[in-house]
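Several structures are given next for inspection.
Every number here is computed from the coordinates shown, using simple stated rules; none is lab data. Quick caveat, the model's predicted, so the values are computed rather than measured. Cβ atoms are built from the backbone, for glycine too; each structure is taken alone.
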Structure 1
Amino acid sequence: MTIQSFSPFRSILVLVLLVIFCPLAIDIYLPAFVNIATSLNVSNNDVQLTISLFMVSVGIGQLILGPLSDKYGRKPIALFGIVTYIITSLFVYLATNFDMLLLARILQGIGASATFVSCFAIVRDSFNANKSAQMITYLNGIVCFIPALAPILGSWLTTHFGWRMNFLFLTGFSLISLIIFLTTYKETKPKNSHYQGNILDFRRFTPMLLNPNFMFNSTVCLLAMAGILAFVTSAPAWLMKEQGLTMENFTLWFSVNASISILACFIAPILIKRSTKKALILGIMLLVLGGLLLISLSSIKQAWAFMLPIFITSIGFAFTLGSAAGKALEPFSKQAGTASALIGLMQMSGAGLLVTITQMLNLSASLYVAFHMMLLLPMLILLITDRKQILHYEIN
């Protein structure tokens, strides 16, 4: 039995619940960053680790849990993810020190990765190629709305009940999702499908690692994601603690940026359909432009001087990520799952590690984000010069 055996509402409900575990765990508590640092007597850089290391575990989890879902089925992996998410959310709520909180967040990333890979595996099981692409587009659109809505909820919860309530909310959300999943979903893994080979045999990634097109475009994904992650982790403390914004004003700025991202996500497929390469060049140009503006405005200690360049980079991120990921996968149509897993590892774990390392530079938020955006400049130069023919694979 597949998910198509149920009503369309239940089908969409299950998929939506599974896909939003990861972004919800990132965006809901951003307004509470300063409160967490004060409550647990740690630095703002320490609190930033709760997101960057969460991302690292999400990326690593995909490498292992994806093949496990092919071997054992979608349901047990999704259940493992939801239960892990419940337990770790509760642990964060009860955390008496920062080390306990950080460990719980790392394990929570594993749970989120399980729900994430299960969601897209269920889509592939349940729909044909055209319907799958359409459903994935819908799900990505829903994910884009989370950064706009979750901080509003998180700000309200933090203001009225304290920062811990964000994680109690995640506990309740995941409990309700568990009940819905158990009562709605029936296994969709094809009976004649099973994973071939050793799950821990990473030699399957060799063709991708030796392919210049894949490495170039996946590196672009990594650097672009690192830039956005640098913004997400540094913005709360910079805007609320350094610039004196209230939690409500911070949430407003963040929601406006998320709304711009949503609009860009709808425009990006149109540009990519016309020319993937041009969309990629435009996207990276906008990211670099945003970085240059952050540098030039860094002496102005106002929220707008930080956020206006970020608006530009958010548009560039939408154009860059979709086109670069698509180009990276082009040579591997028969190994799309493996290639996607490796992109996920680089995009999430790679970006998380890079941001964690660069925090040691102790730059201001503006220069910190700008540094990451400027790392894309060499990639842009390669694209707009003759060397793009070597590193950017173009199918006629």
Structure 2
Amino acid sequence: MGPSRRPNSSLRPAGLAPAADTVDPATSPRQRAGGGTVIQGAIDCDLHPHVPGVAALLPYMDEYWRHTLVERGIQVLESASYPPNAPSTVRADWRGANGQAPATVDRVQAQALDRWGAAAGILNPLFPVQLPFSRDMSAAMARAVNDWVRAEWLEKDARLRAAILLPNGVEEAVAEIERLAPDHRFVQGLVLCMGEIPLGRREWWPVHAALEKHGLPLAIHAGSAWRHPPTSVGWPSWYVEEYASNSLGFQASLASLLTEGVFGKFPNLKVVLAESGVSWLPSFLWRLTKSWKGVRFEIPWVDRPPAEIIRDHVRLTVRPFDAPEDADTVKRLLDHLRSDEMLLWATDWPHAHFEDDATVPPGLPEALLPKIMVDNPRATYARLREGGSA
């Protein structure tokens, strides 16, 4: 079996430094970081620990799965959503000597946490446990990745928190939530925006129920399980087609969650769209709300305009932002969101969405940074509000 777990007495982290309910942008300490300003207490909501290969996971698997993976010669598992050599997958100056993504905690410390002075960072592992058609293999890999993250990352830096990487099967996903929820360093559950079935379907409701019970948001990250084409008209020819199509996957996921009644059934569930982009959302909200007005008799459980419900329940990370750099255009985009509570700061380390130290997307008003970097993450993640000092 894998390494033993920590005793229950140590599973609740000391927490982050206490903060006021809101941060005053006029008085909040800050540090300049090239193209952006990092507010003291800032929380990076999307960091990616890279699993260097299946061999790194074997110590965290039982004998059956160790034997199975070795005998079958499964040494790597890579998704076409994140080709290892694509420039967007890892920023050039963050690649290791072997040219691959960073795979150790000292790299996230040097390249992100220490570099920009973040008070905390949330690890979203993207090892593609969604690819195996075997639910058992998917679950075994998810357990191993989560235990690897706990041992190799969370144990080595008190600032780090992590998502629970969820396997394909609903029963297995619920079991993984229940297994790891007592460790309060795990702050959300993680799935991909393009899976096997829409996330609002009732088959998924036990997962939503388990997350809500433990106060954990559902994080939906860019990427695909590759059960279906990423476009509605078939398979793309090029990576850039697939990459740009992720916004359609996020739209489909949001529409499913809303129309299937998830937000009414689970009123305390928060949803975080990670690496989703932002600029597509206002037009999607407008169209969804307009269509609802004409056919809302079909879904009477959606008893408020969809845009209102999504503003209450959904948050988005700001990398990539996918908007022009013009400040006036960004301001109009933010005005259309009609909320200053929806955006969460993230560097998306080590993915390549900005150069040098431009940690804030161009055009975002500085007065909004305390909300995006501190207030909104704390409001979204209940476990980040647990008292004490990191």
Structure 3
Amino acid sequence: MNKNQQGAVVLLTTSVLLVTALMLTFGSYRSVFYQIKRSQNEVEARKQQWEAEGGLECGFTQFKNEGNLPPTITVCSMKNQVTPVFNAILTGYQISSASGHSHLKKNIVFGGSLSSGAIQSSADVYFHSSTTFSTPDPGVLSSDGWECVALRYRSRYHYSSMDNKGVVHGVPPYAGFQNPSGADCSNVTGNDHLSNGDGNDFVLDSSVQPFESFFGVPVEKHNDIRDEGTFSVINGSGTPKILANCGQVLATLINAGNHHLWVEGGCEITKAQYNDLVDATASTNGVTILIHDGLMSVMGKPSTGATSNHLKGVLFHLNVDYSPTPADWVSYDANNHLNHVPSVIEESYRTITSYYQHGAFTVSGGQYFDAPNQAAVFFDSLDFRFNKDVVDNSRKEFTQIQWQKGSWNDL
């Protein structure tokens, strides 16, 4: 091979090596550029994630400062307009927050875990005549409709005439109730939540614990709730204890600005006291009346001149160390109806009754009975209108607002 041929071979080999090196270099650059771009995307995604998380925390702070759903929701990030969105759920509220492609959801709960149910009772429940749930607790929305729980009870329940009106015809169950499809209570075969007393809107729940679910502490620690400073405590007298002129005492305290009342002993709200008490609640966001270790009786509206207002609040009857006997009712107006001879109340309920409700009566809020092995008797017409805002307003004074464990949803 002559020198010219050798030179050509060397030049060709060098060219091939240079081209190969250039190809490898360009390939390396492409990989580097890809890695840089990927890193930039990851940084941007992480920034969006952080902003969305910040939106959740910002929303939680607004909720906690207000003690409930804030009336005005503040934008949390002016740059990207991150604004938390609140939706009511069974256990509290769900906050959602979005930034770019990051969409996050998390649930806020009030301490305790209050199940659905306009009336909840560990006591047996007896409805003698007409009862209407103009607004049940809507509960959870499924593809078939709302859960619509009117009553959640632990053991026994008797009814004569029952009517669940659903959630589309009456007053909404809370402000801002979202029902864009106009769905009513689920009412399909095998899933009847819009019944006349015998459907899934009347729930037998052997584990229902109204006090613990409502206040977030075991019933054995009920005195801690009583003594923590929110309740105005009024003591009855005698054996068993009774608070004289109970309805008038409660009305006077409410008008003086005391909206959380705890009565030690029995309480009867007579027809003569009904108007003053109900009217006192009307100008509030809802009162809490808890009767502890005693009989409770609500005798309904007066026959003439009854107020058009509804009792706005939570009625809670709690018996821990007290067991009723028929003789305990002797000094109550309720005794003339409950223990009349012969009585129209089934004997197995009548003899263990610790709560009695008589006459036309409308509650806007919630009603809870924690009195195992006792009975709550509703003798006459009741019109119940569940109001979640009133219930939440009552609970917020006693329970911590917190994130629900396991509710994180990163989409």
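Points worth noting:
- Which entry (1, 2, 3) yields the derived value 1.00 for FRET efficiency 1/(1 + (r/R0)^6) of positions 207 and 327 (r between Cβ atoms, R0 = 30 Å, to 0.05): 1
- Value 0.96, calculated as Rg/Rh (Cα atoms, Kirkwood Rh), for residues 191-342 alone, assigned to which of 1, 2, 3: 2
- Identity of the structure behind 31, 28, 18 (criterion: semi-axes √(5λ) of the Cα gyration tensor in Å, calculated), options 1, 2, 3: 1
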